[in-house]
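> Scrolling down, you'll hit the structures one after another.
A short reminder: the numbers here are calculations on the coordinates, not readings from a lab. Computed from a predicted model, the values in this text were never measured in an experiment. Cβ atoms are built from the backbone, for glycine too; each structure is taken alone.
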Structure I
Amino acid sequence: RIEVESVTSPPSSNHKWEKYKLFQSSISSDGATIVFCGGPVTAMSWAPTPYDQATEDQILAISVTPDPDKQYFLNSKYTDKGLIQFWNYGPLKNNTVPTDKPKLEFCIAHTHGVIWWMEWCPSGCYDSADLDGLRKLGLLAVACSDSYVYVYTVIRPQQMLGKIFDVVPTFKLVVEDGNDINLGEIPGQATKLSWTRGSGHSYIAIGYSNGVISVFNVHTESGLLKKRVNDVFILKPMLNFKAHGDA
């Protein structure tokens with residue numbers, strides 16, 4: 001832990017401290033909210049909703065690791081357990097102060113280590129109405145410290161019991177130990193991703209901790225770039241290049 005030697009603007013002697021229980025939230029009179037996720041937050045991303053659906057709930061995905069003291073090095077890979085939490089902030093409107101506290105809707109458990117970045121498919125994946133009691137929130141891509149990017153089809157489990165679910169990803173984006181192109185070293189952790197905003201949102205660019213960038217086509221039907229293993233589609237990159245020396 002870090003020893004604190006000095007503090008600027010310390011709280012007054014009559015300051016009231018608050019303790020939060022796991023998954024507890026609060027909202028102040030000015031609409032500012034606090035949620036207690038139970039561990040270090042490493043990434044977050046708002047689920048996109050259709051522009052013409054102003055009354056839809058706004059959902060924030062938050063990735064959390066369980067150990068606040070563990071150090072992670074970018075030249076290694078990690079497969080620790082973690083959670084992706086989905087918090088419901090209700091309908092949010094510009095120039096309107098929210099009055100409802102955020103609430104935890106559900107979580108996805110994983111063993112991908114640290115999730116350094118999350119990004120939703122920008123559009124076209126949100127269900128505004130229930131289908132057989134389920135609603136799809138969208139496609140969520142997560143860049144992980146085990147070197148892979150996973151794409152989850154996130155279903156809002158309104159009719160299910162429990163808060164934590166074990167979900168199989170739809171896609172796993174893989175650069176196979178330097179075999180795809182001679183880059184001189186095995187790509188390390190996936191630290192950043194960007195989902196194209198162009199029509200169809202076909203491409204995902206991924207940055208790795210050793211400076212490699214890979215581009216994947218999630219719509220490819222090429223047998224060289226896509227295969228199915230159990231219930232997961234394994235995708236290989238259509239392009240690799242070395243952008244710089246490290247993350």
Structure II
Amino acid sequence: MKKYAMVRYMAYAMVVALLLGACQKRLQYQSKVEFIPINSELLADAHIDSIIAPYKQRLTAEISRVLAYSDTAVDRPKSSYEHPLGNFTADLMLQKAQALQPQASISVITFGGLRTGFPAGAVTVGDMFELMPFENELVILTVEGKTLAKLFDYMIRKKNTALGGIRLEIADGKVRNAWIAGEAWNPKHTYLVAISDYLANGGDEMDFWKEAKKREETGLKIRDILIEGVEKAGKHNAIHLHLDGRVKLLE
């Protein structure tokens with residue numbers, strides 16, 4: 001009997017719950033969306049402008065700051081074994097790496113990391129942001145010499161790579177001779193390479209850098225290295241970007 005009484009009690013409870021739920025007033029909510037077009041007709045907010053103004057002034061002043069003067073305009077690097085802007089950038093990277101790690105002897109950057117050319121006349125901080133808009137940082141890799149053989153094959157195939165600290169002679173689509181820091185390349189030696197974190201991670205199809213035996217993070221943005229290097233290079237004379245024959249084609 002107790003079992004049936006319990007069943008009846010539960011049935012009554014369910015009926016009461018349903019009746020009470022049916023008696024409740026339903027609430028309906030309606031949201032309203034207003035689309036505001038963002039265009040030249042949108043009026044500025046004076047209060048917001050007053051907050052931004054001091055920061056904008058300081059930012060504009062810094063972006064417009066002249067770092068140096070260049071005697072020649074150089075276009076953005078395209079397919080080639082050597083390029084003036086690529087040479088200049090790679091050399092600045094190597095100089096900074098050697099200040100941190102004197103054993104560093106090679107630097108590498110691909111043309112894809114250089115987004116504009118180099119202007120003639122005044123060179124500003126803003127120009128460096130346009131040239132290097134990414135937040136890539138400098139890392140120093142310790143690699144075996146045999147890994148550099150893959151770098152040489154890559155640069156010949158892609159024609160998109162700038163090198164610092166290396167001189168190459170190429171014939172019939174192959175590297176015939178290579179010198180690093182003035183000494184003949186040895187596939188059995190260990191070398192320290194200054195490179196961007198993007199490339200070190202295998203970017204631009206450079207997966208061979210993952211073979212590195214050691215990786216040192218410097219925490220330095222390559223753009224900041226360029227800004228510092230350009231300002232220093234142009235302190236006394238106009239900057240002159242040029243080819244120096246570090247990659248030579250043999251007939």
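> I have 5.7 for distance in nm of label points 7 Å out along Cα→Cβ at positions 36 and 236, calculated from one of the structures I, II. Which structure is it?
Answer by label: II.
> Can I ask one more? Suppose helix-only ellipticity at 222 nm (-39500 (n - 2.57) for each DSSP H run of 4 or more, over all residues; to 500) works out to -12000; of I, II, which structure was it derived from?
Computing helix-only ellipticity at 222 nm (-39500 (n - 2.57) for each DSSP H run of 4 or more, over all residues; to 500) on every structure in I, II gives -12000 only for II.
> A follow-up question, please. When Cα Rg over 2.2 N^0.38 Å is computed for each of I, II, which one produces 1.12?
Computed on structure I.
> Comparing I, II, where is distance in nm of label points 7 Å out along Cα→Cβ at positions 92 and 172 highest? Numbers along the way, then the final one.
Details: I: 3.3; II: 4.0.
Between I, II, the highest calculated value is found for II.
> Still on this model: For structures I, II, calculate relative contact order in percent (Cα under 8 Å, 6 or more apart) and state which one comes out highest. List each step's numbers first, then the result.
Working: I: 14; II: 26.
Once relative contact order in percent (Cα under 8 Å, 6 or more apart) is worked out for each structure, II has the highest.
> Given a value of 2.9 for distance in nm of label points 7 Å out along Cα→Cβ at positions 60 and 124, calculated from one of I, II, which structure does it belong to? It would help to have the intermediate numbers written out before the result.
Numbers: I: 2.9; II: 1.1.
It was calculated from structure I.
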